[in-house]
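The structures come next, written out as C-alpha cells.
Only the coordinates and a few stated rules stand behind these numbers; no lab work does. Bear in mind that the values here come from a model prediction, so they are computed numbers and not experimental data. Cβ atoms are built from the backbone, for glycine too; each structure is taken alone.
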Structure 1
Amino acid sequence: MRTTQRGFTLIELMMVVAIIGIIASIALPNFRSYAIRTKVSEVMLAFTHCRTLISEVFQSGESSPGDNNFGCEFNVEADVNVKVSQYVWYITTKSDGTVTVTLAGFNDLRIDTHDVTMSPLDFQGNHAIVGQSRITQWRCGSPLDGTTLSPLYLPGSCKGS
C-alpha cells in the first residue's frame, strides 16, 4: 500500500519564504514613504492659522507687519506650553507673506530640520504684494519659496502648486 505525502516539503516552504521576502522588500519602502506623507499632511494644518492672518492683512490693504510679525509664528523651544503639532519645530513668516514650517519629530534625517513653505499668490500666479494685490491661491512646497523637503514626502495637495 502506498502512502500519500502529507504536509509541505522543505523546498516548498523555502520557496514561500523567499517569495514573501521579495514582496516585502518591494512593499516596505512604499509603505514608509506613505507613512511619512501622512505625518507631513498633519503639518499642513499648521499653515491654516497663518494663512488666515496673512489673508486678513492682504485684504485690509495694510502694510506688511514685517518678518515674523503676523502673529502665527511658533518656536517649540520658546513656546513650551503651546503644541502646534508633534512634527513642527518652527513656524516663521516673511514680510511678503511666505510661511515656513520647519519639521521635527520624525526621527529621520531625510525629514527632520527640513522646511516646507507656503506663499500667497495673486490671480496671475505671481507673488501677491501687500496693499496692491489680493491672494487668490497659495503655492505650497515650492523650492522657489524655500522648501527643502523632498517632493517624495509632500502630500498631493502640496507639490509646488
Structure 2
Amino acid sequence: FTILGRLQLYTLLDYKGGYYLLNQTDQRRCAAGTCAEVNDPSVSAARKAMLQQKIEVNDALYTQRADFIKVRDVSLSYTLPPAWTSRFRADRIAVTLAAHNVGFLWKPWYGGLDPEVTFNGINQTGGDGQAFGWVRTDFYTPPMLRRFTMSVDVSF
C-alpha cells in the first residue's frame, strides 16, 4: 500500500502446511547426548533413554509437523518528488530497500531451524532402489540466508 503518496510498502507472506519433516539434526544430537532435552535435569530418565535410542529406531519421535507461515519479503520504496527527478532529466526515480527471507510468523511444531529445508531432495531413491522421496529430512541442513537489497528505478 502507498503512504503519503510517495512511500510504498510491500510484504509477501507464505504459508505451507500439511506435511512432516524428519528432524535428524535433533535426533543425532540427542543420540550423542548433546541436545537440550537430554541435558535438562527436569526431563525424566525414561524420556532421556528414549531420546538416545539407536538412530532410526526412534524416527517417530523426531518426525514433526512442518507447517509454517514465513515472511518472505518486505520492501519499502520511496518515489522522489518531481523537483528532484528533473535535476537528472528523469520522469521518475524510486529507491527501494528490501529484506528477503525475513523469518517466521508461525512455526508451532517444528523444533529445528527451518521446516522448509530438506536434505535428500524430492525424488531420490535409497541404496536398495526403493523410493524415499516422500521422506523430507533435515540432516544438518542450513536454512536459506536472509538477505537485504537496495535498488534504484529510473524512468526517462
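Taking helix-only ellipticity at 222 nm (-39500 (n - 2.57) for each DSSP H run of 4 or more, over all residues; to 500) from the coordinates of each of 1, 2, which one would give -11000? The correct label is 1. Using FRET efficiency 1/(1 + (r/R0)^6) of positions 8 and 136 (r between Cβ atoms, R0 = 30 Å, to 0.05) as the calculated read-out, with 0.25 as its value, let me know the right label among 1, 2. This value belongs to structure 2. When distance in nm of label points 7 Å out along Cα→Cβ at positions 32 and 56 is computed across structures 1, 2, the figure 1.9 traces back to 2.
Comparison across structures 1, 2 (criterion: relative contact order in percent (Cα under 8 Å, 6 or more apart)) gives the highest value for 2.
Please state which of the structures 1, 2 yields 18.3 when Kirkwood radius over Cα pairs in Å is computed from it. The structure behind it is 1.
With respect to FRET efficiency 1/(1 + (r/R0)^6) of positions 16 and 112 (r between Cβ atoms, R0 = 25 Å, to 0.05), the largest value across structures 1, 2 is given by 2.
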